[in-house]
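Multiple structures follow.
All of the numbers you see were taken from the coordinates with simple rules; none came from a lab. Note that the structure is a prediction, hence the values are computed from the model and not measured. Cβ atoms are built from the backbone, for glycine too; each structure is taken alone.
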Structure I
Amino acid sequence: MEIEIRTARADDVGAIAELMYSSGPDMYSYLYKSKALDYLRYEFASGIGFAGHPNVTVALCDGEVVGTGCFYDRDNYERLLKGSIKNMVGFFGYFGVVPVMLRSRHIKSVMRAPKPGELYLSNFGVSDKLRSQGIGTKIIQHKLQEAREKGYNLFGLDVSVANPRGQALYTRLGLQVMKEKHFSNPKAGVNSARKMELALMP
């Protein structure tokens, strides 16, 4: 099985929104309710924001996207955040976006801006049909090599406590759990997350 890893394009095909949604279905459902998948498709196509296609790394098999990951650093965080806010307003409208923004205030309790020198991963998903075939490992190793070449000193992510399979993968790749964080709205049904990190420089 030949896997191609590259930056996503607007015309890529596959269950891209579903793959990103699988990284945190409880969080996405809390934020965007029944519109979560439609919003992710909208943001991907927009080309801006955290899930805009230029910020998405994809793995392709036979021309179809079978894996996704959004990688960004502190320098890009504010630009991506502004893009996602613009997308939320465009998708939900000026009145519809208000409850979404109110709910989004709680995100920082489990996900924060990357540290200086850190490359951060979010929206990481691999097709159910192709799991346990090394696709997730290939995506992360590809980006780790790039990160070292570009001088990053840290690689990090947040993994849900409800995703032991993901945590096992990250552990095999050398990441360590640094702390566990609890969602600040206990009624939201969003799982706690564990911050995992890997030092890239000696």
Structure II
Amino acid sequence: MLDEIQVDDAVLALRPDFAVLVMFAHGLRNGPTDDRTRAWLAEASAAEVQTDKIDAWKDAYRAFGAKPQRTRPSVDALTRRMPLPEINRVVDAYNTISVKHALPIGGEDLDHYAGPARLVRATGDEASEEALGQPEPGEVIWRDDAGVTCRRWNWRQVARTRLTEETTNAIFLLERLEPMSMEELQQAGKELADLLSELSPEVRITSRIVSGGK
């Protein structure tokens, strides 16, 4: 299913510099926050916020009509919650990398997906959880065959695919805009893979970058 992840041309027309590093992790062993992941969160919380990268995401939100002060890009919301909250070991790992690189990262339970993830402009009639609300026509959303998985690009994910302590197979979406370089995106992916491997030595990780050139 990794090769079936798609970014629609209508999204790339908004931001031709967009790229997403998709990572599949099979065989995770998750659990509650421990001293190791707590130390990762503390180190990330002490880092200086890279506002230029976050501002790029605010501009991207405005491009499809969203107000980033009202529905914030995920990395913007995360950096405003310092010290970083403790969720579970796998979520702590990707939140650490998200803040370190000012990079929106979505982490979801792959076993609860229905078909491949696609980043599209909404028609407005997609199936969506009540708590998440209905996407507006033209809004950028992640979706699968069952409906919306994340509204407003990376603002809020559905409960259906949430990472829990019982998750063993996950998909991670590392979303890049300029001024982040493609090299830094790849480095962030490597760092996340290293943390996941430290938590779950037998994890199997595969990845692919999806962008306007691929």
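When FRET efficiency 1/(1 + (r/R0)^6) of positions 1 and 97 (r between Cβ atoms, R0 = 30 Å, to 0.05) is calculated for each of structures I, II, structure II gives the greatest result. If distance in nm of label points 7 Å out along Cα→Cβ at positions 33 and 57 is computed to be 3.6, which of I, II is the source? That value comes from structure I.
Identify the structure, out of I, II, from whose coordinates FRET efficiency 1/(1 + (r/R0)^6) of positions 25 and 153 (r between Cβ atoms, R0 = 30 Å, to 0.05) was calculated to give 0.85. Of the options listed, only II reproduces it. Mean count of other Cβ atoms within 10 Å over residues 89-96 computed as 12.6: which structure among I, II? Derived from the structure labelled I. Hey, FRET efficiency 1/(1 + (r/R0)^6) of positions 177 and 193 (r between Cβ atoms, R0 = 25 Å, to 0.05) derived from one of I, II reads 1.00; which structure? Derived from I, not from the others.
Who wins on distance in nm of label points 7 Å out along Cα→Cβ at positions 105 and 129 among I, II, i.e. which is largest? Mind dumping the intermediate values first?
Numbers: I: 4.4; II: 2.1.
Sorting by distance in nm of label points 7 Å out along Cα→Cβ at positions 105 and 129 in descending order puts I first.
The value 3.4 for distance in nm of label points 7 Å out along Cα→Cβ at positions 41 and 161 was derived from one model only; which of I, II is it? Source structure: I. Out of I, II, which has the highest value for relative contact order in percent (Cα under 8 Å, 6 or more apart)? Answer by largest value of relative contact order in percent (Cα under 8 Å, 6 or more apart): II. Determine which structure produced the value -12500 for helix-only ellipticity at 222 nm (-39500 (n - 2.57) for each DSSP H run of 4 or more, over all residues; to 500), calculated from the coordinates; the candidates are I, II. Source structure: I.
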